[in-house]
Structure 1
Amino acid sequence: MPSASTLVGLDPVFDECSIVAMIFHEKKLPGVFEIHLEPQADARGFFARTWCQKEFQRIGLTTQIAQCSVSFNTQKGTLRGMHYQATPFSETKIIRCTKGAIYDVVVDLRPGSPAFREWAAVVLTASNRSMLYVPEGCAHGFLTLEDETEVFYQISEFFNPELARGVRWDDPAFGISWPDAIEVISDRDRTYTNFES
């Protein structure tokens, strides 16, 4: 897998996917990628690929998609997270902001990971059109930076409420730094107990 500073491109001569390829930028957490689109512009606007099984397979990412979901958030300062699904149905997520903006956060909960209990964040907006790939074993959450923000999820496993888990957004075990005040949060997300490894 590429290093954290690597931008992974595909050779347009040898890969038919690369005509409108994506760029994968691995973050400091192993297997967490910020994905940038490569728009092909003309007088009409542009066209860009947001998913290609071959490109994801090329760098060893999960290609299974079982469900897609949307969350709409009325107010700036809404926090959702930090959520994950336990084994045997742990899930991979691809997150994209389709309206507004979010501060999107991943926490590494994989005990064998060199980044165990560390976190990484990216800003996803409707205008930058970037995505975040969240691997199995990581908790995910976000804070809305604008009113009326919408987020689109591609998820590798079916939702299983009995295996739904979470860690708290302000748990000192992680020390996540949030850019704005938390104005709206569910009781469930607010009251997760302290993380114990």
Structure 2
Amino acid sequence: MVAWAKKGSKSVIVHLIGCPGVGKSTLAEELARRTGFYLIREEFSDNPFLSESWNAIMDRRKDPVIAYSQFWFMGQYSRVLRMAPKDCIIDAGAMMGLTYTRALAKLGLLDDDVFKTLESNYLPLIQPGKKFGLVTDVDTIIDRIHSRNRGFENSNQKMLKEYLLAVSDCIYESGATQVIADLRPDLIADRVMKELS
């Protein structure tokens, strides 16, 4: 997720990253409400590879569909960056895509050449700015994922935990300011807004 925030006459870009289900979209909505910025939502159902890719990840299968899904997301991020108004919040962005790609590589689910291609193409899409990593314990995230009722996400619990831990590791390694996502969305937004001022 990327947010453009105005500070004086200069725009500031904010990257929000976190595991699936940690609350990125909820926080994006709250920040958009507070700032009046245009919200561009990621619709997970738009990705034709997502369900099949998720199943391959949960089966710990190195399957080309995982790479297809990541390339699809990268294309979406690129398109959104070209079309985005100056003051907007984008739910899921290139920083998040890079984080997920790195987690998939850690789990051995992407070939090295595919990973290097994805990484080298994601990096130019990441605009300089402030990075916030939404973090909480994996069991809380799993509960949140299950409460979303997306059928394809209710799968291999052991692998789900492994995947979320790999994503969490990549978030910590990203150098993002850590924001504990155990609070109400308005309190999390308070923290982010305070860090930006």
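Taking mean count of other Cβ atoms within 10 Å over residues 152-159 as the criterion, which structure among 1, 2 has the greatest value?
1
Where does the value -16500 come from, among 1, 2, when helix-only ellipticity at 222 nm (-39500 (n - 2.57) for each DSSP H run of 4 or more, over all residues; to 500) is the thing being computed?
Details: 1: -1000; 2: -16500.
Of the options listed, only 2 reproduces it.
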With relative contact order in percent (Cα under 8 Å, 6 or more apart) derived from the coordinates and found to be 31, which of 1, 2 does the value describe?
2
Suppose you compute distance in nm of label points 7 Å out along Cα→Cβ at positions 40 and 160 for every structure in 1, 2: which one lands on 4.0?
1
Figure out for me which of the structures 1, 2 the number 3.6 belongs to, where distance in nm of label points 7 Å out along Cα→Cβ at positions 96 and 168 was derived from the coordinates.
1
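Any read-out appearing in this document is the output of simple, stated calculations on the displayed coordinates, not a laboratory observation. Bear in mind the structure is a predicted one, so any value in this text is a computation, not a measurement. Cβ atoms are built from the backbone, for glycine too; each structure is taken alone.
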